[in-house]
Structure 1
């Protein structure tokens, strides 16, 4: 059965925010962008800035991903303009750990693309942490190419 995107209500948004802020903080700390100590505060501040009016923030769409009546994940898209083009930027696609490796992420991405097309977007964009090999493979299989690449190399003390 294909996934369904259901708009988040306030309870869904609270669950989403708690999980997404924590996960983003962990990703930014693991990537070396933020220290582990500052990551939770900085992640919370980033979410507050991006979603200044919560789930009602203009230009943002937040959904619960469902299979039938079962909640399997969450999806967050921001519609933005890059020059004269309208772009859908996937800020978060999350599949519950027990539901992974069953094609739900792929279905969710395709549903996001369909939504974006219907809303006049000409391109999909997203960010993925370099260490997230499974997600990178999925995005590449779906036709996403690298638009920008940041690389790092740890240096041992002199």
Structure 2
């Protein structure tokens, strides 16, 4: 039986120090069904906590307030990582950001390697912002600075 890991291993912690692509799964507050969203404003605050920000109007906010259990799926650092835990609201609105973003911490309970046997991720998913690159960079910097201060 595999060892239960309750903290981010160092390579995963290091990979989560910058803007990343991840899939956040919550339980929908209306239907009770699984709900998944792509997010990028996240970082590992410490080995037992991942912090993320989402638009205050997102269903993610209502979902976590109703049921804090969630899963963060991160593809990188050589594998697919399933990070399980409870979401905890840090602030309803980050200061210094031009629109209202809610900020949450994931208190990690378990980290699992979810990659199928005999394979390794050779490159992490990449994405690009489809709006003004300069504005995107400015906004990203504002969000990450605000998240670190929250």
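Data table
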| read-out | value |
| --- | --- |
| Read-out distance in nm of label points 7 Å out along Cα→Cβ at positions 24 and 64, computed value 0.5, structure in 1, 2 | 2 |
| Origin of the derived value -11500 (helix-only ellipticity at 222 nm (-39500 (n - 2.57) for each DSSP H run of 4 or more, over all residues; to 500); candidates 1, 2) | 1 |
| Read-out P(r) over Cα pairs in 5 Å bins from 0, in percent, for residues 16-79 alone, computed value 4, 17, 23, 20, 17, 13, 5, 2, 0, structure in 1, 2 | 1 |
| Among 1, 2, structure where mean count of other Cβ atoms within 10 Å over residues 88-95 as derived comes to 20.1 | 1 |
| Distance in nm of label points 7 Å out along Cα→Cβ at positions 72 and 96 derived as 1.1 - corresponding label from 1, 2 | 1 |
| If volume of the Cα convex hull per residue in Å³ is computed and equals 145, the structure in 1, 2 | 1 |
| Identity of the structure behind 4.2 (criterion: distance in nm of label points 7 Å out along Cα→Cβ at positions 40 and 120, calculated), options 1, 2 | 1 |
| Winner on relative contact order in percent (Cα under 8 Å, 6 or more apart) once structures 1, 2 are ranked, highest first | 2 |
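Throughout, read-outs are computed from the coordinates displayed, never taken from laboratory work. From a predicted model like this one, the values you see are computed outputs, not experimental measurements. Cβ atoms are built from the backbone, for glycine too; each structure is taken alone.
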